[in-house]
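Trainee: Structures incoming, each one as structure tokens.
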Structure I
Amino acid sequence: MTGSPVTILLIEDNPGDVRLLRETLAEGNCTWISLTHVSSLRAGMDRLAMGGIDGVLLDLALPDSEGLDTLSKVQKRAADLPIIVLTGLDDQALAEKAVREGAQDYLLKCQLAGDLLCRSIRYAIERKRADKALREMEKRARTQEKLASLGQVATGIAHEIRNPLSGLNIYLSMLEKIAVEGTGLDVATRDAVAAIVAQLQSASGKIESVIGRVMDFTKPHPLKLTAVDVNPAVEEAFALSKTFLSKKRVRVTTMLDVELPRVLADLRMLEQVLLNLVTNAAQAMEKSQERREIQICSFREGNAVVISVADSGPGVPVEFRDKIFEPFFTTRSDGSGIGLSICHRIVSDHRGTLTVGTSALGGAEFRIVLPAHGGAAPE
């Protein structure tokens, strides 16, 4: 941890305390800490929305917010970030309660020392990362248990559905043949029957597609990992979706770093993930009467490669961001809730992470983070 640069957001309205904190960090030789300061909760929330923050030093008594409500609001905006509460001696009981409510630590302003402040920040970040890793492991274990049970159930259900579905398709083919031959039918009736048959066949195809997707989801797919540049996967996904995006009147821009390090990846599987993310973004903007824009970027971030898919749609509500990658969770009336789960599993199999946040375009931003070839898994 020491030596790894971090950016800490200080939300404090007292200029004297801000100066004291800066001096304390300098005394502690905390050169690995970059301090960003705002003086109100609203400004802090805006800065957190921009990203790039590794931890928060928070005064609970701000001009626009008081007490534990301040902590609660920051936690909702930055659930994965460690928060250290700054307090005066007369607020120590409140600070201790804040720790019970989820703050990583609290510091008395009157007792600040350089080594104490640096150590508290370092340990808070490490604890939060450890907690996040543990939650992720527990979540993966629960998902694996669900998948094991789901696989058994899905196989049985697929068999029970496919048998009558096959019979239905046979009868539809016969009915289609009768309609085409048109024996004893006028043209209008023949056309009406043909249209109905086409709709039934389309519905049957969708049922078969859902069955296939469920079966694919429950079966592990071994990856063919090679050291590759991720940009071709981005370009291929864009090429495959170009016609679809054009029909949806979606404008797409790409900003790809041509000097990215290679990653160990299965390009075909990455294409599948990106195609799904781009399609989802376009569907999310279907009801928008304003601009419909998707921005796909690739860039390096530390020892990792990041691919982001951002859109100008309605975004993903904060309360859904932990659930959206769970199997069968969906906010669309016509969605199956499988696509994003498959994407999450594929990225996890690459030792990477897939997260969702707010994009600069105002909608959702999905980020794929993959370790550079030879590097550690991203945190």
Structure II
Amino acid sequence: MAIEATISVHGVSPLALHRTRAGRQFTETLDYVSGSTLRGALADAYLAQHNMNAIDPDFNDLFISGRVSYPDLWPTLPGTVTTLLPLSARACKRYGFDHSRSVSDDLLASAYQSAGGKELCEEVVEVDKNKEKRCEADLDRARGYLSDLATKKPLRLEYRLRMNVAIERSVGSQASGFLFSHQTVQTHTKNEENKGTKSRLLFAGAVRVESKGLLEKLRSLAPEGASLSIGASRTRGLGEVRIVGWQEGAALSSTLSDRWNEFNKKAASVGARKEKKAFSITLMSHLILRDKLLQPKLEELDSSDFGLQPNLECAACFTNAIVVAGWNAALGMPKPDSVALCRGSVWLFEVEEKCENETLMQLKKLEDEGLGERRVEGFGRVLACAPFHYLCNEVSHE
């Protein structure tokens, strides 16, 4: 069984984490540090410390052998646990997270309620001093993160647009007529409780290693306070992050068994069949799967694709595809594009009650080992019975 340790970093300078290849005049940034980026930054730091010796056995163990899986680092605030909103999440189309009661999940409702989930925002707003009314705006897909699931408090990141002039490499001066811009993630966010102040933004994720010895090697390579360079425009002052610390243990306090029970309580309350047990599989990172012809598999996934017993009934699903680009720093060339199912995609399956224990063991293995290709770079991480699906419809208490 793999050992998990959460690594947290803080941006010393803004980050330009290109969502697509930088071949356009404007390039958007990701709102997280991908596992590929983290792995590359740590490998670069290792080579710098060991005189560019990529033949070293330790380098092979940490970056090539597949014995270490590097995670996506999600944005988070100190002392909080970030929740990724799945594709089934809904919120007020007009006011978004400002109407917290509108934040809901459509997964169970779409499977067990004939009319689906609620379609209008039910937030009560004040019209004047003596009159109130319901918002009744349409609900739309909610994107991003929650910094607190209980109160549905969103994590709002700050972005800036940065303009640059391209450099002519042959002469080392600016190239005439080559102006471009890209988006950057700032190092702090607005403090929702204390207006006018800012909170330090961290990026955190759980590294998975096969042994304690490997974990110690990794921690000695990247100790608390060490600096790494990530993303684009590093020669222009962007992309410096500092390691805040390491914390061993799983990020979730609840066990799979507890989540399973809570999920089925919620499913029963919205009309699930008593003779069946329901469970969800939510992607925590992009998933690259291929069919027998080695083509990307993006539609009609069944239970066997997740390593479960075949022919389980899929009661609902919310999925989307994404093109994943990348850069190979060692070769100085772009990586081939990969087509993947995007993180936040979710499936709802049903299983016979007598198969509950077998299914729980299979789901535990799926969570521990992941699924699909490029798992070393954080792809294919999943979570069964994610708390968002059974907690988000509860009324928040301020």
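Readers should treat all values here as calculations from the given coordinates under stated rules, not as data from a laboratory. What you see is a predicted model, and the numbers here were worked out from it, not measured in a lab. Cβ atoms are built from the backbone, for glycine too; each structure is taken alone.
Trainee: If log10 I(q)/I(0) by the Debye sum over Cα atoms at q = 0.08, 0.12 Å⁻¹ comes out at -0.55, -1.04 when worked out from the coordinates, which of I, II was used?
Mentor: Values: I: -0.55, -1.04; II: -0.47, -1.04.
The correct label is I.
Trainee: Now for a different question. I, II: which one has relative contact order in percent (Cα under 8 Å, 6 or more apart), as calculated, at 11?
Mentor: Structure I accounts for this read-out.
Trainee: If helix-only ellipticity at 222 nm (-39500 (n - 2.57) for each DSSP H run of 4 or more, over all residues; to 500) is computed to be -17000, which of I, II is the source?
Mentor: I
Trainee: Output the label of whichever structure in I, II has the greatest value of distance in nm of label points 7 Å out along Cα→Cβ at positions 234 and 322. Intermediate values should be presented prior to the final figure.
Mentor: Details: I: 3.1; II: 2.3.
Largest calculated value belongs to I.
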